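Alright, structures below, take your time with them.
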Structure 1
C-alpha cells in the first residue's frame, strides 16, 4: 500500500496541534483524479476547521486544504482524460490539499498557465473562484456598478478587485494598514479606505456623491452591518460570505435594509454540490483564465511561502492578519522538469 505525508490534527485547538502524519495514499474512484501535490494554500476555512468552528461540521476530508497545484498521477474510471497523466493542474478541493497527494473530481481541475509555477498557480482556485462566484453568480454584477470589497488585500479581495475591473465595474476596497491599501490601489481599486482610522461608510458616500455602492462583498459580518447598510445604494446587494467580525446583529437592520430596498445574500462555496462547482470551474476557465494566461493582465498575489513542516507557523501568520494575498504551503520542491 502506498503511503503519503499529510498535515493532521487529533483534536481541535491552536496551530501547535498540527503535525505531519503518514496515511494511506487514496485511489481515485469514478470520475476522480489523483494529483501529486507540489503546493497548496491557506484559507480562513482551514483555521475554522482546525478549531472546529466552521459553519459546516461535516467534512468530506479530515485533512485540511481547499486548493492545490500539481501533476496528474492517475485517472479513475469514467474520466474523460481532459487532463492526462503528467498534466500540470490546479484544483478546487473539498479538503485534503495539505498532503503529498489528493483526490478531486475531474471537473474541478483547471490547467496551469505555462508561465506560472505551482506556487503561483495554487493561489488561484479557492480565492479566484470564490471572488468570481460572489461577483457574478451571487451579486449579478453589471458594468459600471460600484463594488465595495472588504479585506481588499486578502486572497479573495485581491482577486475581486481585479475581476471587478475586468467586468468594467468600479472596485472600492477597505483594509487595515497603509501597505494593504497601497496593494489594493495598485491592483486597480478606484478608492481605498482604512477601516482602523476612518469611517468607511462616510468615505464611500463622499466618493460616490452620496449614492453609495451597488454591491458589497462582506467577510466580516455583524460588526459591519450598520456601516454596510448606510453606504449601500438603493436596490443594492450586500453579499455575506464570512464572519470574521461577529455573527451577532443588534439594531433595526431590517428597517434600514427595507428602506434601501436592499438585498442581503449569503453564500459558502465549500458546501456547494459538485455540479455547482463544476459549472463554476467551467465558467471561470472560459471567462477568466484566458486573461490570466496572458501574463500581466490578471495576477494572483502571493504573500509568502512556508514548507509543509512549518505549517503551524503559517497558521499563526494568517491569524496575525499581516498577509497581503495568499499564504502558500510548499509540499514539494519544484524542479525545472516539473514546469514543462
Structure 2
C-alpha cells in the first residue's frame, strides 16, 4: 500500500518503486527485453574477461583496463537489473531506505569507476600512439596501481558524500520512487525540507566526472586522430577514423544519457517520467551490453581468439559425433 503522511516527526523507512508509471499495466511485458539485455551483458562481458585472462599476449595495460571495464559492467548491471526484473515479473517493488542508499552508492560508484576506466583507456591509446617510445615507461603496473588508488579515492569519497547527504534527509511525503532503481535525485525529490546541498552535490558529480573526464577523453582521441591521419593513407585512414569515431560515439552516449538523467531533476527539466526512467536504465544497460562489442569483438586479437575457441568447440563436437556413428 502506498503511504503518504505529512509531519516533521515522521520519515519513511520503506519505499515503493513505480517504474514506467504511464505503462504500468503493461510492465510485465518489459521483463523479456530487459532479461535478454541482462543475459547479453553477462555472456558478452564474461567471455571478454575469459579471453583476456587465458591469453598471455593480452596481459598488457590496455587489455587489463578492458577487462576491468567488463567486470564493472557486469557488477553495475547486477546491482540494478535483477531487482528490476523481479519487480516487473512479481511486483516486488518494496525497498528499505538502507537498501535504497546501498544500491544508490554502488550504482553511482561503479558508474564513476567506469568513467575513470574510459578516461584511462583514452590516455593509454594517446601515449601509445603519440609517444610510442615513452609508452613502457609511462604506462606500467605502477601506473595501474596509482590509477586504482585514484579511482577508489575519487569515486569512493564523492559518492559516499552524495549518499550520506541523501541519507540525512527526512521523507515525510510520498514514499513512491518513480524509477526502477534508487537513483539519487529520484529519492531526493521525495524529501521534505531543504535539499539545496543535495542538488549542489549532484551538479558537482556531473562537473567532476563528466566535465573533467569527457574533456580529457575527447582531447586524447583528437590528438590520436591527428597523428594517425597524418601518418596513414587510404584505407588505414578510414579504419583509424572509424575506430576512434565508434569509441567516441559510445562514450558520448554514455556521458550524454548520464548527464540528462542527473540534470533533469537537478534543474527541473520537464521530461516525461517514463522517458526519464528509460534513460536511467539505459545509462546502466547500454554501455554494459555494447562495450564487449566495441572493445572486444572489434579488436582483432580478441576476435581471432573467440573465433578459434568456437571453431575448436565445433570440431570437438563433430569429432565426437563421427566417432559415435562409427561405433
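We did not get these values from a lab; they are worked out from the coordinates using the rules stated. Bear in mind the structure is a predicted one, so any value in this text is a computation, not a measurement. Cβ atoms are built from the backbone, for glycine too; each structure is taken alone.
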When relative contact order in percent (Cα under 8 Å, 6 or more apart) is calculated for each of the structures 1, 2, which structure yields the highest value? 2
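Please state which of the structures 1, 2 yields -7500 when helix-only ellipticity at 222 nm (-39500 (n - 2.57) for each DSSP H run of 4 or more, over all residues; to 500) is computed from it.
That value comes from structure 1.
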Of the structures 1, 2, report the one carrying the highest value of distance in nm of label points 7 Å out along Cα→Cβ at positions 107 and 299. 1
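Of structures 1, 2, which gives 2.7 when distance in nm of label points 7 Å out along Cα→Cβ at positions 99 and 163 is computed from the coordinates?
1
To test your reading of the models, identify which of 1, 2 gives 2.2 for distance in nm of label points 7 Å out along Cα→Cβ at positions 19 and 115 when calculated. List each step's numbers first, then the result.
Numbers: 1: 4.5; 2: 2.2.
The correct label is 2.
Just checking, which of 1, 2 has the largest value of percent of Cα pairs over 31 Å apart?
By percent of Cα pairs over 31 Å apart, the leading structure of 1, 2 is 2.
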